[in-house]
Structure P
Amino acid sequence: MRTCTHTVFASIASLAGTHTPLAAQVPSYSVEVVATFDVTTTVEGASDSGHIVGFQVVLGVQQPFVATLEGGLVYLPLPSGYDSGAALDVNDAGVVVGTVSSVSLPTDDGQPAIWIPDNAGGYEAIIPEQFDALPNPIGSGDLAITGGQAVAINNDGAVVGWSRYQGFQGGPTTQFFIDESPVNLGALGFAATVRDMNNNGVLVGEGLTFDLATQAVTDLGIPDRAGGVSFTNVIGYAINDSNEVVAAARRATSGNAIWLTYLFDGDWSPLNPAQIPTRFVGFYDNNNRGDVSATGGVYFAPEDALFPDFNGLLTPGDQNWSVDLGFIASDRRVYTTGVDTDAGANALVVLVPNADNCPADLTGEGDLDFFDVSAFVNAFAAMDTIADFTGDGNFDFFDVSGFVNAFGAGCP
């Protein structure tokens, strides 16, 4: 049976006049397990296409891995003469970058590495060409280059990292190539250690950005004083394709509570004005929507909504999970680690936004507008099941009310 009133259709008509898509709804999340583990596991990066990279410590030795929902966790091969490694970033094509070493913990004693998919389910490990020596940054003459790391790769295949001076734990930011000579980006004005790079080839490190295409260096400055305390510097850790940066901002204080999370979109602003300063630098990531997953909170930009973490967003059926902050993709999937508190099992997991968060999107375009309203009106008039929002087989006031409420809630 179908019933309607003029009041009900007046409500629908008012929605139809809303041509601007409504604000989205913060998603709830379901947990999907990629792989369980019982050794120390660190996630270092993820791609929008679903690759997770990092390393595990197996019998005291770091082993680089790549993991996906489809293939589980797979250790990456090490070149001859190398015993350990760490995978630090991955692009949508599954190309991985990181470091490899002949010692058990490669962080401070490795060579840059690139892993290329071989189209047969495996990977080929490549050590890109490195400098022999570079001018001494604090004295005369040259210093030998003894290694380094590849820390970021974008979807164009650009690879950046840093080179290690002999006797030092750091060196200039470097662009690496599979079959070309490296480029010293420090000599081009990027006086910082690169932390991330976006798909437009813009790097971020410390308080600077660098554009590979134009070689333009931009100084982001520091945030204004907050709570009567000024800031000394920032460390930019993540940059999205709109050049929005997530950074750790260091307070000018003699105490241990010195770091706060700040966002840069042309100006600096705190992620969470109520954040308590931390002693150590934390976790930082952002996506192309402007969403942020970082120490201080999880921020959904279109909704202007802040949450302390992802745990409060898990569906009722996944409340047994306790999950960490993780890399948030542009489709809002989150790649992280978690523990199943019921089973006591640790796992690499993907937090998947629930598809039913936008039932009023009848056109399937990802936002709500006049066309969704029109689709509902037509379906309701034709007694099409997509307009049966209560699922009771009737077409009545309650279906219209359900649609109106769902439309008002928006899409993730």
Structure Q
Amino acid sequence: MLVTGVKTFLVHPAAGVANGPAYGAGAKNLCFVRVETDEGLHGWGECYTQADRDTQIVAHVEQLSRYLIGRDPTHVKNFTQIVYDDVAARRGSMDLFSALSGLEQAMWDISGKALGVPVHALMGGPVREKLRVYANGWYGGAKEPSEIAERALATVEMGFTALKFDPIPGPWRSYIDRDTERSAIVRVAAVRDAVGPDVDVLVEVHRRLAPMHAVRLARELEPYDPFWFEEPVLAENMEALAAARADIRLPVVTGEELYSKFEFRRVFETGAADIINPDVCNVGGILELREIAAMAETYFVGVAPHNYNSTAIGLAATAHAAAGMPNFVITEYFVNLDAVSREIADRPFNVKDGHIAIPDGPGLGLNLDEDALVAHGYQQFPARSFGDLHDG
């Protein structure tokens, strides 16, 4: 069996959704890839994207496809190593690894379909029957604490037992004033009051803060019992993150901006985090995520896969990778991307009591409708204005 072709699809989550888009559904275009073979089997994968960084991912997929066509799609590790060693000359980037991730997932999908087994069965089988998920994407556009609290309660009523949000108002800056700090605390307090003590509240910081602000804010949030404190400091300075973690009494998460096992090594060596959140759609794919998780296990670091992707292919790839992770903690479910995911996928996920079932069908366990993908086609975002001067 040989690869004969690769197709890409950019999908705008808010375009043509039958029941109307959810809050913030148009935050970025999603990128899917379909890998085809000479035996009629095909595989699906998803590449991580960001707003205004989507057509670039497609360009990377197209270039990498030149090295995949004509190869055996079951030789997953060989292809990913060739991409890193030979094609990229060992110069990684988010865009490269995002493109590779989608192709890698599609290769696993084909491998599972060829043998009639789910992908996780090819990697040692599952160690759990279901995966706990937390909701994200539920608070887009909400600014007042009361509105955020109302949205939080509605999200819990959807079946989630954990939800995550970034409570810090304003642009992403390393240095914040006391008013900004107090506003963040008020937002977390409002959410905690709304959902009660039995729902886990995960605080996201998006790599915003200088260590002094991160430590101070974490201390002020302790009375509201956050499940974790995510990415308080840029991972580009691992020593600074590790120093902050030493003074923070909440579980610290990092990893969203790290790609490949080589970049995660310093997290473990410096003791910079309690939990890591690599993304299956930008670290190089399912196997790379599993290898990162295995490294983390030896340092007693938990894994909570990031999943700012669809609740179709991206979440399915995450589920197969996480199914066999002994140190899995929880994973991400973007509710604002759920509507379009249900329209393009034949077997969408359903959240029950804060969990999703691990797919048991061949390959990734679901397929996409090409006509539906086209109906939700690419839309370019308008230019954004950030002001003439950097205000901090």
Structure R
Amino acid sequence: MLRAAHVLQLTVVALLGLALVMVASAGMSVEGDLAPTAFLKSRHTIYATLAIAALLLTGSIDARQFFFARGLRNPLPWLIVIAVGLLVATAVPGVGVTINGARRWLPLWPGSRLTFQPSELAKWAVVLAIPAWCARRRGVVRSFRHGLTPPLLLLAMIFGLIVISDLGTAVLVGVVGVALLLAGGARFRHLLAIVPVAAAVIACMIARTPFRLARLTAFLDPWSDPAGTGYHPIQSMLAFAKGGLAGRGLGNGIQKFGYLPEDTTDFLFAIICEELGLGGAFLVIAMFLLLLGTGLRVLLDCHDVFGRLLALGILLTVGLQALINLAVVTVVMPTKGIALPLLSAGGTGWVLTAGAIGLLASLDEGNGRRSDEATKRRSDEGETQASVAPHAAAPHVTGM
């Protein structure tokens, strides 16, 4: 019988398999064709392999013990320091790699064409750090000064470093972080007090960045400037219209040939719908619903604070990121550069997201071990009680 952990792992592998095929299709050039093994020749195959390795590796550890080790053996403080340091390095001119006007990446080594996105690491560091803090400080987390201030400072620092170049990921990190603090026992009125500050920062970042204002106006009326600010959302809608119910067939899409920007990354879902039609859209949504539903089952089976909060953080991050991407691609909200988890091309996102879901699977394995131990303990206690129970004396019959 499949456990929830197995369903999670199989769903991740299925999403990565679909991603390899669709990224290869979306990346076709005008003179190229989609060979059956084209995706095997791309660097994305390496990323997918690393993602599956991360999924299996994190799924084999006991997250509850691993992130609660004492002293220097606990990897969580080191993870936070590394994530913050890499975010700072990304903002340094000449160090961070700029792609499409955004400096969000670092080279894996000097001169390397392969890059790493530190904001992805910082995003998952927050998902780990806040549950660990709330579990350790459960008695004082309702206190603003002693329980809430330290995680809020960490969240504000990471939010501030990410928002410089990536507003969408920063908002995602902030929303998930606040939700975890609220679920961890923080007072609602304490968290409500930071909302105006966060809203002011976001409004300031939008107002002082012309392209973000242009995206907002394009969302309100794309056809007012169809060749300029409205081009991206219009081309995305055209991909859905050309796909229709049945789709044009795998590899037969038109929008990927220079019409739809970011077709292998943020707007890959539009290419899926153009080539695979409504069935492709339902397949993607169904796989995400299966992933989230199975994760929710793991969350409900957790009986410890850390396990429940970690599961909640992983589900919120994956679910909200997928929802935002789908809303952007379908022009339900303004264009924002945020990837569809495990599908949009990107090595860092694939590996770290798969690793996070591996941790979710490890929670399920831990729940299973605890359930088996509890069952065995109850069985042993029952046998012990039966062995020490006084035996009823047999009636003595006296002959007459």
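Numbers below:
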quantity	calculated
Which entry (P, Q, R) yields the derived value 18.2 for mean count of other Cβ atoms within 10 Å over residues 104-111	P
For relative contact order in percent (Cα under 8 Å, 6 or more apart) computed as 27, the structure of P, Q, R it came from	R
Which entry (P, Q, R) yields the derived value -21500 for helix-only ellipticity at 222 nm (-39500 (n - 2.57) for each DSSP H run of 4 or more, over all residues; to 500)	R
Parent structure of the calculated result 15.8, given that mean count of other Cβ atoms within 10 Å over residues 64-71 is the read-out and P, Q, R the choices	Q
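Coordinate-derived values only; no laboratory data. Note that the structure is predicted; figures quoted are calculated from it, not measured. Cβ atoms are built from the backbone, for glycine too; each structure is taken alone.
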